[in-house]
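Values in this text are rule-based calculations from the coordinates and carry no lab data. Keep in mind it's a predicted model, so treat the numbers as computed, not measured. Cβ atoms are built from the backbone, for glycine too; each structure is taken alone.
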Structure I
Amino acid sequence: MKNRSGRRARRKRRKKRGETGHVTLSHEASFMDLRRWLKQKGFSSKGLIPASFTDTGRGLMATQPIEANDLVISLPEKCLLTTSKVLESYLGEYIKRWKPPVSPLIALCSFLIAERYRGDTAEWSPYIKVLPTSYTCPVYFSKEITDLLPMDVRKKAETQKEQFEELYSTSLPFFLSLQPIFTHPVEVVFTQDAVRWAWCSVNTRTVYMEHARSDFLSREKNVFALAPYLDLLNHCPEVQVQAGFNELSRCYEIRSVPGCKKFQQAFICYGPHDNQRLLLEYGFVASGNPHSVVYVDLDTLKLCLNDADKQLQQKLLFLDDNDFLRNLTFGIDGPSWRLMTALRLLSMKPEQYSCWKSVLLGAPVSHDREDWCILKAQILCQYLSDDNSKALLRIAQLKHGADGAQLKQLCLVESLRREERVILDRSKQVLQNILPQPSS
């Protein structure tokens, strides 16, 4: 008997099986132009087509099964946008005569902005047109939204903003030298917003590819290569891939270790990054990321310490000298070994100082000091949990009346905070289980 269940029933079945819906984008003019343009350069994409997925947004869907260790994609060198191609372009003569030499990053950013300005006449126009018009990286965040981030990533985001602004201001003289290329004033073309767009395009979408050093570029490491179509592949932390430039085929190749089923989204892995790093570098958060942790910065650590401890500064200096004031974290399994080791050293009494080195190697101090460490870890976890709750409440308030860009940013920070809340709740349970019970 034929199954006559409707669309709603099919959706329910897919949801129950954990499948996500998708809408193909192959028919859209921009993607048709991109695929036609890449075909002229020797790339065929029959096995993967662009689609919009309910959980990840734009991505690539497999139109046929990808077996284990099969090639997911093989992009010819002609399709890769590198500094070599920029130096060969109309920008090349300006870059080559500029002193001191510009960085590989600025060379690529300048080319992206120039090609976007040239519109349909630009060689790389089919690629430029499918790039996002803006990004959700923290460099786009207002101070109000940046302040909602956890302390550790907030400081990194503020530093990133400062570095970008310095990069922009120091690159302005070079941008002004490009005036002969444009009919409009350079100040109108190379605005801070335009450079931020190009900077995020390179940082979030480039693949790692080492290049020979050029005398016309600064000595900064040149490992950038923008890979049209390939950069539509989304990240999944649990997927294993082999990626790199094949010197024999002269293609950038990605192989899937587990393979991929027909009509499912093909994923790659950007690396074993936690959600804070994914947000900072790529502008997204991975749900259920097994690499995610909650960081304890120095200021938060000091909240559970006794200022009356005359040896506190000496202990902190010792931890710093031994690189034990970084990467102190809580995970789904509770406080990390590094965090507990730091707390053990901070708990020590003067008569126990002779054991400092053995404690750094993982040795316990004493029963009463171990209990002290567990209690302090619980205090830290509760403080971070309270901070998390306050941030989520503030995000809910700001979402009312927020415009499109702000709403995307707030939802992203909210996702990060919700993922961290799960970790903190699990850590609290772990600590509660090992907390010393009061005697009857």
Structure II
Amino acid sequence: MTLAPERHTVSPTAPHHVAATHASTKPHGINPRLSVTSATPRPQRPALKKSGRPNPAAHLTPEQIEGIGVELDALRKEVMDSRGARDAAYIRKVIRVQRYLEMGSRAVLLFSGVKVKGVRPAWWIGTAGLSVAKILENMEIGHNIMHGQWDWMRDPKIHSTAWEWDNASPSSQWKHSHNEIHHTFTNVLGRDNDLGYGILRVDEDQRWSPFFLFQPIWHVGNALLFEYSIAAYDLELGGYLAKRKRMSEEEKAKFRRDAREVVDKIKRQATKDYVVHPALSAATFTGSARTTLTANVVANLVRNVWTNTVIICGHFPPGIATFEKTSIDGETRGEWYLRQMLGSGNISGSPAMHVMTGNLSHQIEHHLYPDMPSNRYAEIAPRVKDLMERHDLPYVEGNLAKQAASVYWKVVQLSLPNQVEGRRRRDIVRLSLKKAWKKKSLGRF
């Protein structure tokens, strides 16, 4: 099965000019199957999927699909071969700005308890600055570094194998669930757990159950506590709880080790934000310990909601396709590219907004080239859009408010079962609840 364009590695002893030409784009733990294993185009795609929904690529011939792959390969090579001082200066500037912003905001928060005419200006300024700093660290810096986008620079401080981010999820576990699983099986039902994170039904082809009736409520809760939800997701907590009775002792031991790693990471994060910095504020004798604590809580909430919003806008809006498990068997390079384009959506906006999203506002381009430096996505986006339009493929794009609203409405709609001709939704819900109650009652005896 083809999962991504070929990736080249560079020996640690390679000369600098060689390292600049070829990307060392295989972060520790990256799926070794991210390479081409099939070059034979498959038969014409059917007009409809098994669910009866239209296949957005049905009009393309196998030759056209492979032609798309060739064109996208050429674009990738052009950009990756041109990386250099401009790109290195960009990421170093972003890191420098983020660090100064965080340090400055935390210094301001030392006086967050001081009131001026009934208002605490230091609290508002410090909280806003810290929120932006945390967003930058997670989105444009941490996420992209851990994708290996900057490994070619051979700087050990910003290498994918060494970076640990300001987040509850340990980087090693995140790289496994995100780089290996999500980017390998993008939007494949039953394989890509990012498709609703196991708690949301975001596509009509996902099976409905009474569990999803309340998803509009916990969708909001998931956004507020997103870093902890992702930590539990990366840990595969749900799978462990469901299968622990059937797991071997070795599997249980591995889960316990991973769980300890998560707990230790959360402790470190909580100690820094909720103990150390409030204590430093207390030492200033300005009565700012409590206000510094609340500022850190608010900054983390803002970061969580923003990150969640950006991610759902790139993966769940209407018009984004999903794929069946069997559809990726024997997948060619062109078909892999096609799946990435159809399974992602973009957010339009200003350059500042793109930076604040970690350039995941260019989610289509990111899924095509996850290890390409993020500052290059904006320049290739028009060419990718032109390619898709020439082949009559939907380039899903909209502003942040439009995309976010469409996802929230979709979450509400898909909390109910699909409409079935001749049956009312409420009857389907009532019958399902009755079966679930009966099954639960029988399990007691």
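Which of I, II yields 17 for relative contact order in percent (Cα under 8 Å, 6 or more apart), as computed? The value was obtained from structure I. Could you figure out which one of I, II the value 1.1 for distance in nm of label points 7 Å out along Cα→Cβ at positions 132 and 164 was computed from? Computed on structure I. Quick one: log10 I(q)/I(0) by the Debye sum over Cα atoms at q = 0.08, 0.13 Å⁻¹ came out at -0.51, -1.28 when computed from one of I, II, so which one is it? Label of the source structure: II.
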